[in-house]
Structure I
Amino acid sequence: MIQTLFGSLKEAEEPPKQGFFDRMKQAVSRTRESLEDRIEGVLSMTRAVDEDALEELEMSLIASDLGVNTAGEIIGNLRERAKRQQIENGAELKTLLKEQLKNILDEQQRPPRAVATVPEVIMMVGVNGTGKTTTSGKLCAHFREQGKSVMLCAADTFRAAAIEQLEVWSERSGVEMIKSKQGADPSAVLFDALQASKARGRDYLIVDTAGRLHTKSGLMDELDKMRRTTQRIIPDAPHEVLLVMDATTGQNGLQQARLFTEAAGVTGIVLTKLDGTAKGGIAIAIARELKLPVRYIGVGEKIDDLLPFNSDAFVDSLLGA
C-alpha cells in the first residue's frame, strides 16, 4: 500500500512529456522571438503591404540566417504576387511567407532510398564539435524506440575519447558497438562492423566517422575509401550519409556542407543545437542552396532530444500556426 502510494506520488510529480509540436516550438523559440521582434511592425500593419514593408521583411529573414540569396528569392516571389494581386495586410503577408518557406523545404524532403536487404547503413559525417557522436547515439535510441535492431560502428579511430564517448552512448541506447584501438584503420573497423551487422540481421548500422576538418583533403579521401569499403559488402550502401551541422554556425556551415557533399555524397542533414540559436532560418537555406533535406534536428542534451524534421511543424513553430 505504501509502495503504491509512493509510486502514485512520484508519477504525479513528473512533468507531462511534451508533444512533438511543443518540442519543435521550443527548439526554434529563439529564432521565433528574433523574427517577431524584427517584423512585428510588418505583420501588424492594416494597410496594404508596400515596398518598404517587403524590404524590412527581407532584412529580418537575412538576420535569421536564411541567407541573402534565399531571402531575396522569397521576397522576389512576394513582390511578384503583390504586383498581380495586392497583399492586403500583415496577416496575409505572413500566410504567404509561410507558404514560401514550406514550399522550399518540401521540395527537398524526399524519402530515404529503399533498402533491399538489411542492414540499412547510415554514415555520420561532420567536423569536430557539431555533435556528431552524440547524434549517432541519439539516432540509435530513436530507431530502438521504433522496435528496430541497431549496431554502432566506432570508425573515428583518430581520437580515443571519441571511441569512449560512443561506447557510453551505445550503453545508454542499448545497442552493440564494433570498435578497435586508437589509430586503427577506420575502413577495417567498418568492414568488421558491416560483416557483423549483416550476419546478425541488424536493421541498421550507424557509422560514426572522424570529426575531420573540411580543409584536410587526405581525411576527405578517407571518407571516400570508407564508402568503397561499404559497397564491397553491401553494393547499394551507404543508404544515407548524414552531415551533422551545428545550427549556431549558421551560414558558415554551408561551405562545410558543400565540401562534404562532394567528398562523401551527403544525402541529408542533421541540424544540432537548434535550441541554442536565433539562426534557425539556416534550415531553409540548406534546402534552397544545397538541395538537401533536413532529416533530423537536435533540440537538447537528453537521449530523446532528436526529432525527425517536419516542415509543417517547423514553419508553424517559427511563424505561428
Structure II
Amino acid sequence: MKSNGRSGKIRENLSGQLAFSSFVPADLQDIRIQYTDEMVRLLGKAYLLLGRYTEKWNQLSEEERKAQWTDAASMETEASVRLSIDTGKEAEPMAGGIHSGALLKLDLMGDPGVFMRNAKESVLSPKDVKDLEWLRESVSYAMERMKELPLSLRFISEIHDYALHASHNYDNMPGEFRRSPNWMGPRGTTLNTAAYVPPVPEDMKRSLYRLEEYMHEEDGADPLIRAALIHYQFEMIHPFLDGNGRVGRLFVQLYLVDKGIIPAPILTFSEILRKREARYYRSFSQVEEDGRYEELILFWLNVFIEDLMKLTGA
C-alpha cells in the first residue's frame, strides 16, 4: 500500500483489466487534531447551548422526556431516509450484485445537479416508508440495548439488522459486514471507474476493529470532535452493502448519549445536512484527499450548534 498522507493509504488490488484502487483511512488513534481559535469558539458555543437544553430537560417529567425524544427520532429518521434517497440509495445494483451506498464524492460526480431536489417534497415510496418505520423503531431498540451492550461492532451490526429489517433489504445482508468490495459513483460505475472505493474486506475488518477501540479510548479529545471523526471513519469504511448513511447518522447520536453529552437522541441534524448536502459529502472527500480533519470538525460543530439553537429557541 502507498501512503495518501495524513488521510490514509491507497491499496492497489488485482491486475490488468481487473485492477482497481481502494482507500484505507488512517486509524483515528494516529490523528492529532490541531485546535484552532475557531474550533474552541464553536465548542464553547455548543456547550453553552447544551447547558441551556439540559436545564430544560431536567424540568420535564419522564413522560415528557420520552415524548420529546420520540418526536425528535421521528423527525430525524424521516430526514435521514430522505437524505439517503437524495444521494442515490436507490441506485441500481452494481456489477456482481454490489449496491452503491449513500456516500458520493461530489467533486468527482461532475454534476452538481445530482443534489438538487424538487421544491415540493417527494412522496415516499412504499419501500421507503418501510425503511422509515424500521429505522424509527431501531432508535428505541438501540436505547434499550445500550443498557446491556456497550457500543461495539456487535452493537452496530444489531442496529443495522434492525434498521434494514424490511423484506426488500434481505439481499443487502442486514446485520452482516460485507464480504466483497463495494464502490460509489454515478450509475454504471465499475470498480475501476468508481469515484470512491472503500477498504476491501481484509482492510475493512482491521479498520473496524481499530474504530471500535477508538470509541472506548480516552485521548483527551472533546466528545463532539470524536463524534464527528467516528462518523467520518464509519462512512469511509462503509462496512455494509447498504444503509451505511442511515446507521452512521444514528450512531453519532448514540455515541453522544453514551458519553453523557445529550440525554437522549434528541438531535434532528439530518434535515440540516440535507440543506448542506454538497458540503456534507465534500467534507468526507476533503479528508480523504488532503487530510483536512479540522475542516470536517468545523462543519460538524456548526451543524450541532444549529440543531441546538433550534432545541433551545436561541
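Throughout, read-outs are computed from the coordinates displayed, never taken from laboratory work. As the structure is a prediction and not an experimental result, all values here were calculated from the model. Cβ atoms are built from the backbone, for glycine too; each structure is taken alone.
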When distance in nm of label points 7 Å out along Cα→Cβ at positions 30 and 158 is computed for each of I, II, the largest belongs to: II
Relative contact order in percent (Cα under 8 Å, 6 or more apart) - structure with the largest value, from I, II: II
Among I, II, structure where volume of the Cα convex hull per residue in Å³, for residues 22-173 alone as derived comes to 215: II
For distance in nm of label points 7 Å out along Cα→Cβ at positions 86 and 182 computed as 2.0, the structure of I, II it came from: II
Top of I, II by distance in nm of label points 7 Å out along Cα→Cβ at positions 62 and 166, largest first: I
Per FRET efficiency 1/(1 + (r/R0)^6) of positions 190 and 262 (r between Cβ atoms, R0 = 30 Å, to 0.05), the highest-valued of structures I, II: I
Comparison of I, II - label where Rg/Rh (Cα atoms, Kirkwood Rh) is highest: I
Answer label among I, II for the case where mean count of other Cβ atoms within 10 Å over residues 54-61, calculated from the coordinates, equals 18.9: I
Structure responsible for 0.45, with FRET efficiency 1/(1 + (r/R0)^6) of positions 198 and 302 (r between Cβ atoms, R0 = 30 Å, to 0.05) calculated and labels I, II on offer: I
Structure (I, II) behind the derived value 2.1 of distance in nm of label points 7 Å out along Cα→Cβ at positions 238 and 294: I
